[in-house]
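Rule-based calculations on the coordinates, nothing more; no lab input. It should be emphasised that the depicted structure is a prediction, and the values quoted were computed from it without experimental measurement. Cβ atoms are built from the backbone, for glycine too; each structure is taken alone.
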Structure 1
Amino acid sequence: MRLIIGGGTLAGKPQLLFVHGIGSVRTTDGELREWSTSLANGARAAGHADLVSALTRSWAADTRFANYSELFCKKDAQGVADGVATEDLPLLLGLLEEMTRELEHQAGSVNDRRSVEITAKARAEIQAAIDPDVLQAQGPLEVVRRAVNGVTTLLQLPGLRRASQWTSGVQLLPVLSQVGRYLSRKEPDDAGLSLDARIRERVLSGLDPSRPLIVISHSLGTVVAYEALHVYSGPVPLWITLGSPLAMGALVLQRLAPQPPHTPAGVERWLNFWDRDDIVVARPRLERWMNPNASGVVPVTERTDTRGIWTHTATKYLAHKEVAGPVAETLKSL
């Protein structure tokens with residue numbers, strides 16, 4: 001297979017990279033199988049049944065699942081309450097406040113009164129947790145308890161009530177804290193390498209810049225991929241972001257490196273997908289917040305809704321023909 005770039009020719013089998021987001025510790029082989037299978041199902045739905053076996057068996061591309069999940073397992077963490085360390089609270093609470101404010105705005109823009117009521121209640125509960133007097137007088141356990149209440153309320157949003165992955169704030173809160181932990185640029189290892197740097201190193205490991213790379217990233221993985229692709233020297237014919245929090249204002253967008261936020265230089269096409277019931281996506285239209293690269297590439301956003309199930313899961317997005325179709329088409333063109 002050959003890809004023509006700027007008058008030259010790159011030879012070799014394409015690469016397909018999956019970059020996961022928030023969640024518990026994962027098994028690399030199992031996740032690779034699940035993501036590949038979901039992508040193949042989506043390709044079939046998009047009219048590319050001839051690629052199903054090629055996707056599930058990595059014939060169409062050298063496929064890798066970049067698993068950094070165990071790097072979030074803290075050793076000797078201090079002040080932990082319900083799985084959240086005291087030092088993680090400021091960023092986590094800021095993330096929750098911005099997330100609920102944007103969700104409330106979205107619900108109001110479509111006159112969804114029930115969702116407005118739920119998000120307004122959740123935001124009030126989270127603002128109560130942010131109150132500095134609470135931390136000083138009652139301690140981090142009370143702050144976490146109030147934050148848990150707010151997240152549990154959010155999970156009552158229509159479309160999430162029958163969610164099968166996380167059913168309460170107690171389960172979801174520690175997972176959401178991973179976004180803040182990555183962006184805090186702390187938690188150095190024995191060699192002084194920060195958590196975020198170790199994660200990007202894990203993602204970029206083994207890639208061959210002489211061959212075309214397709215990246216499919218999800219959730220926090222879209223933030224990781226954004227920063228990793230800015231230091232990657234090879235061509236990226238297609239980058240797909242799923243359920244991305246990249247545009248979440250001061251908590252994410254303004255903390256990205258490099259600044260100002262712009263499409264990585266090697267990316268030739270960027271497709272962004274979101275589901276209205278995905279609570280992690282507060283500002284879905286990334287093109288409103290991202291500057292183009294030198295080639296003029298900016299994200300193109302499309303909404304893909306999955307009703308009645310937990311939507312912040314990569315495999316739910318990958319099974320959509322709108323998501324898998326462009327991947328299949330790109331692979332066939334290389």
Structure 2
Amino acid sequence: MSLPWISGVLTRAQVRATGAAIVEMQEPDGALPWFPGGKTDPWDHVESAMALTASGFHAQARAAYEWSAHTQRADGSWPRELRVGRVVDVGVDSNFCAYIAVGVWHHYRASADEAFLWSMWPTVRAAIDRVLMFQRADGAFRWAADYRTGEMFDDALITGNASIYSSLCCASRIAAAVEVPVPEWDRALADLAAAFTRPTETFLPPSDHSMDWYYPVLGGPIRGAAGRALLDEHWDRFVVPGLGARCVDHRPWVTGAETSELALALESVGDVDRAAQMVESIQHLRDPDGSYWTGLVFADGKRWPVERSCWTSAAVILAADAISRATPAGGVFAELGSVPVPALDS
């Protein structure tokens with residue numbers, strides 16, 4: 001399998017080293033924590049597993065997905081946080097639960113491993129069925145629930161819903177691949193797509209975090225000219241030339257993961273040059289072992305937090321794969337916008 005690369009920015013060997021740095025953080029049971037001894041959450045765990053696939057560590061990626069299958073609860077959800085195998089936060093996050101579909105579809109696209117797809121189908125089915133319980137009448141998804149009482153928190157977050165959109169797209173493709181019709185998933189996707197046509201009525205107002213800016217493009221509900229216009233609209237608010245993208249608009253702090261995800265969003269609307277520039281701009285965060293520091297406070301030149309996070313390294317690899325299209329899964333995010341969304345009256 002070819003490895004991702006970006007001309008003049010990252011070689012294949014460097015991407016492989018970043019994947020190896022993620023492998024070094026993987027726990028014996030397959031979990032991929034934020035950093036050794038740190039928290040594991042179901043979303044970042046899957047993102048890191050995707051990066052293992054893209055950098056050629058397929059066995060380790062499969063171990064990560066096996067961890068997801070084994071730790072899934074009877075209701076289809078996962079705890080929001082574990083630490084070295086111990087549950088720290090039992091809460092249910094709808095976006096966290098949904099993201100397994102993106103990871104499974106990504107690994108299948110990269111590997112063409114039908115046995116893997118079938119083995120993970122029950123996990124995906126249970127997770128997405130659980131997530132659908134969070135959907136409101138207006139098409140948006142509530143963000144979380146109390147696991148013990150089942151009480152749902154009604155707020156719908158724009159980033160979380162954009163991510164759920166990508167998960168539903170991938171889940172529908174998995175269902176098609178295993179030839180199991182799931183019309184309720186298609187309906188949920190159509191209703192969520194409609195919600196993004198009236199965002200001010202549906203979601204909480206965008207916060208000062210850059211994710212609320214670019215994620216509707218990255219996740220797939222806003223693409224084409226509208227997606228390009230949205231990225232241009234707040235470019236100067238969040239992008240620091242030569243250093244990366246801010247995590248929060250009013251803080252002098254650029255972060256590798258947000259910058260790489262912005263690169264993924266740019267690539268998904270065809271802006272490959274700026275995507276590559278974004279990844280190039282955060283190479284100051286690269287450690288000699290191939291891992292990436294989480295961020296830089298550019299006002300004083302200090303890295304903060306003082307950690308090399310697994311998911312930051314993962315985001316860099318995924319951005320490199322999208323830009324180079326080195327693996328068969330490199331176009332997974334860009335293809336989200338091409339997933340047919342059923343008509344609302346179907």
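Looking just at distance in nm of label points 7 Å out along Cα→Cβ at positions 233 and 257, which of the labels 1, 2 belongs to the structure with the highest value? Before the final figure, lay out the partial values.
Values: 1: 2.0; 2: 2.5.
When distance in nm of label points 7 Å out along Cα→Cβ at positions 233 and 257 is calculated for 1, 2, structure 2 comes out on top.
With mean count of other Cβ atoms within 10 Å over residues 33-40 coming out at 17.4, pick the structure among 1, 2 it was computed from. Write down the numbers at each step before the final one.
Details: 1: 20.5; 2: 17.4.
Answer by label: 2.
Largest in FRET efficiency 1/(1 + (r/R0)^6) of positions 41 and 177 (r between Cβ atoms, R0 = 35 Å, to 0.05) among the labelled structures 1, 2 is structure 2.
In this comparison of 1, 2, the computed figure 18.5, 56 for Rg and Dmax of the Cα atoms in Å is attributed to 2.
For structures 1, 2, which has the highest computed value of FRET efficiency 1/(1 + (r/R0)^6) of positions 209 and 249 (r between Cβ atoms, R0 = 30 Å, to 0.05)? Please list the in-between numbers first.
Details: 1: 0.35; 2: 1.00.
By FRET efficiency 1/(1 + (r/R0)^6) of positions 209 and 249 (r between Cβ atoms, R0 = 30 Å, to 0.05), the leading structure of 1, 2 is 2.
Hey, helix-only ellipticity at 222 nm (-39500 (n - 2.57) for each DSSP H run of 4 or more, over all residues; to 500) derived from one of 1, 2 reads -15500; which structure? That value comes from structure 2.
Suppose FRET efficiency 1/(1 + (r/R0)^6) of positions 241 and 321 (r between Cβ atoms, R0 = 30 Å, to 0.05) works out to 0.95; of 1, 2, which structure was it derived from?
Details: 1: 0.95; 2: 0.75.
Derived from the structure labelled 1.
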